[in-house]
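Alright, structures below, take your time with them.
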Structure P
Amino acid sequence: MDFFEKTLTSEEKYNGIIVRVRLDDVELHTGRKTKREVVEHPGGVSILPVDEDGNAYMVRQFRYPFGRMLLEIPAGKREKGEEPLVCGARELEEETGLHADRLVDLGCCYTSPGYSTEVLYLYLALGLHRGESHPDEGEYLNVEKIPLATLVDMVMNNEIADGKTAIAILKASRWLEANT
């Protein structure tokens, strides 16, 4: 059965630096009318760098909405019209100073499909080379080298709560098991 919802009207409520928020009047497949709040986000890329010894390079940074430091994979917002692969390579270098010979596409994920248009593209970075990091202005983070097997355990023990990070760790682990 198709539960398509038809947009009747759309009103912008907020237009910020990263997101735009709108309130839509919609008609459900039943004919009933209701409202939908939508956060428009340009999307981003998350990239898990893993070296030849099976160590992953993670970033730990303060996340204001949660008021604490979180362990995450390097990630960032896509610029308008920017290809995900290009964004991934840029974010990897900016946050960790690493360059990769190969970026493996791990697919994408919808962060909160009930209200947000954000799509995150996930990559595994292999064949790593050191360079200089240059985080964005106002971005402060620590790079930590952690064995991928330890990160898998951390995901399974609920020690990593960030969704993109958990998905990428599990997908990369499975990909590496099948392809190396």
Structure Q
Amino acid sequence: MISQTPWFERKFDFNFPIGLFPVIVERLRGTIFQLKAMTEHIPDATLSFKKDGKWSVKEVAGHLFDLEELWSNRIDDFLSHKEILRAADLNNTKTHEANHNSKTIVQLLNQFVAARNNLINKVKDIDETAAAITSLHPRLKQPMRLIDSLFFIAEHDDHELTKIRLLLND
């Protein structure tokens, strides 16, 4: 089996056309349904299980919610024409301190759905000029357009959904 590349080892080449904007937004919408489908009817003990000291399914789901504030704030950074996007907490302190395993998966899903729908509502009607606004990503040290930021979010979603799939298939 091929091992998943760690997130911080990923490199990105943002060279796609602005016309993919609706497709990328659709990917962001799809995360909601994938997450629900993957976790429904799974016993809480399975969703809370931490294998080898790594995050449980509920912690990964909570992590997706935890990042929504950053994603939304970065959209604001683009729209405010900030030169550099705000930085992420690379230690994921919010997720480590949130005690997501104490919540039900329904609570975690509801939090994520509300936050993701807010993000989608913020960007769904953006025009081509706004989608092309560029700022520097602080960790990647490369410029990205607002559309690239949305692609980055979708890629992160898929990265975390893959972790959940692997946890549930073990």
Structure R
Amino acid sequence: MSPRAVFLDRDGVLNRAVVHAGKPYPPSSVEDIEIPPDVAPALARLKAAGYRLVVVTNQPDVARGRQRRAIVEAINAVLAGRLPLDEFRVCYHDDGDRCGCRKPAPGLLLEPPAHDLERSVIVGDRWRDLEAGRRAGVRATVLIGHGYGEPLRTQPDFRAHSFGEAVDWILSLDLGAAS
């Protein structure tokens, strides 16, 4: 049986997004990374419960020429060094590229190695994350609400005010034992 996973958006979930005019942006450098204090202990609880922790993140500023891929990878490396994450899956495309990996497309969640999507969850801070989870067939979607100034085109199964609250809800689900 394939393992179950919690798919995690990066910016706005694992680290604070930089918000300008109601719109979230990724940190521009490793010095700008701010991890909320509840993230590491909550991730440890998910790991202890047998979930694989897979980061699925859109990074279109690379395609737009506003960020270098090396900086995105350096930010991911810092997060991997500070948090108990299993894997990073990154889409560097913009909407115009029409790729299958840019959320809301489900491609990042469907990449090998495969996970038992019916026993998996996605946690995001924007509608694109939720929709990618729905299209991939995950059991549940969780929104960490930051009040961004954009419409929520896909409704979550659960709305959380913090990552710790999201993990409390995930752990309350009956998604089967670790495989």
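Derivation of every value follows stated rules applied to the coordinates shown; laboratory data play no part. Computed from a predicted structure; not experimentally measured. Cβ atoms are built from the backbone, for glycine too; each structure is taken alone.
A few points about this structure:
- When Cα Rg over 2.2 N^0.38 Å is computed for each of P, Q, R, the largest belongs to: P
- Among P, Q, R, which structure scores highest (criterion: relative contact order in percent (Cα under 8 Å, 6 or more apart)): Q
- Among P, Q, R, structure where distance in nm of label points 7 Å out along Cα→Cβ at positions 7 and 71 as derived comes to 2.7: R
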